[in-house]
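Next come the structures, one after another.
Please treat every number below as a calculation from the coordinates, not as lab data. Since the model is a prediction, treat every value here as computed from it, not as a measurement. Cβ atoms are built from the backbone, for glycine too; each structure is taken alone.
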Structure I
Amino acid sequence: MVQIRIAAESDIPAILEITNYEILNSTVLYEYEPRSLETQLVWFRQKTESNCPIIVADLNGKAIGFGTYGPFRARPAYSKSIEHSVYVHKDHRGKAVGNSLMVELIKLAKVGEFHTMIAGIDSSNMNSVEFHRKFGFEVVGTFKEVGFKFDKWLNVVFMQLLLK
C-alpha cells in the first residue's frame with residue numbers, strides 16, 4: 001500500500017530517477033540535460049531550508065512519486081501564492097498515486113494558510129490538465145511558444161485553485 005510522507009534525503013535517488021526520465025522523454029519539465037545527484041541534493045536542501053514541503057508516495061520503502069510547492073514569485077505581495085509540481089514514476093501511473101500526492105499538497109497548502117495554488121502545464125499534456133480539473137483547478141491563461149524542446153515551440157497552460 002502506498003503511503004504519503006515527507007521526503008528524506010535518502011529519497012533523492014528515486015526522485016532523481018523520476019525527474020530525469022521526464023527531462024529526457026517528455027515536455028513535463030522544460031529542461032534539456034539530466035540532473036546530477038548533487039544538483040538534486042541542492043534542490044532538496046534549498047526546499048527544506050525554505051520550508052517548502054517535498055512529499056513522496058512510498059511503496060515498500062521506495063519513492064514512486066513526489067510532490068512539492070514553492071513560491072509562485074519572489075515579491076512579497078505574492079507570498080500567499082504557490083506553484084506546485086506532482087510527478088509519478090512511469091511504471092506507477094494510473095494507480096491514484098498522483099491523486100494521493102495532490103490531496104496532501106492541497107492539505108499542506110491550507111495548513112500553511114496559502115491563498116492559491118498555481119500549476120504551469122505544457123499544453124500538450126491534457127492528462128495533467130484533466131488531473132488538475134478533478135481537484136477544482138481552472139485554466140486561467142496560456143502563454144504561447146514560451147518553451148522550446150524536441151525541436152518545437154511549447155505553450156504553457158496556467159491553472160489555478162483558490163484555497164478556501
Structure II
Amino acid sequence: MNGYVRRKTPEPVQVIKERRDEALKDLVARVPYIGYMGIDFDRRGDELTALLPYREDLIGNPMLPALHGGALSAFLEVTALITLSWSVFWPKLEDGDKINSSMPRLPRTIDFTVDFLRSGLPRDAYARAQVVRSGRRYASVSVSAWQDNHSRPIVQANGHFLMPAPSEAQ
C-alpha cells in the first residue's frame with residue numbers, strides 16, 4: 001500500500017435520513033400520550049421542532065377561545081423530554097449503533113415550571129426545547145411554544161430531569 005488509509009464508503013444521504021427518522025419515530029412511540037395528543041416532531045439534523053395540531057377538544061376556555069393550559073403544559077413537557085432523549089441518543093445513532101439496541105431509557109421529570117405568556121389561539125402550536133445542562137444523573141431543559149411568530153412565545157417552561165443510570169437496561 002502507498003501509506004493511505006482506505007476509508008469506508010459513506011452511506012447515501014437518503015439511507016442516513018431514513019435511519020434518523022426511524023430512530024425518532026421509535027423514540028416518540030415509547031410515549032403513548034404523544035400519540036393521544038397528536039403531537040408530531042419535525043427533525044432537521046439534530047434539532048427537533050414539535051407540532052401540536054389544533055383540535056377543538058384542546059380548547060380550555062370556549063369564551064375566548066383559548067387552548068387549555070394543561071394541554072400546553074403537557075405539550076412543553078413532552079417536547080422537553082423527547083428533545084433531551086434525542087440529544088443523548090443522537091451521538092450513538094451517528095456512531096452507527098443499532099436503533100433498538102441503543103434506545104435510551106427516558107429521563108424522569110423532577111420538576112417542571114410553566115410560564116403562560118399569552119392565550120393560545122385556536123390554531124396549531126410549535127415548540128422547541130434547548131438542553132441547558134445534561135450530566136450523568138441530572139439535566140436541565142428550557143422550552144418555549146409559539147403559534148404564528150417564533151419571537152412571540154405563548155408559553156415557556158423550565159424542567160429538571162433525572163437521567164437514567166447507564167446500567168439501567170431498556
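Given structures I, II, which gives the highest value for distance in nm of label points 7 Å out along Cα→Cβ at positions 24 and 128?
I
For structures I, II, which has the highest computed value of distance in nm of label points 7 Å out along Cα→Cβ at positions 16 and 144?
I
Determine which structure produced the value 0.94 for Rg/Rh (Cα atoms, Kirkwood Rh), calculated from the coordinates; the candidates are I, II. The value was obtained from structure I.
Looking across I, II, the calculation of distance in nm of label points 7 Å out along Cα→Cβ at positions 72 and 120 that yields 1.3 traces back to I. Calculated for structures I, II, distance in nm of label points 7 Å out along Cα→Cβ at positions 48 and 136 is largest in I.
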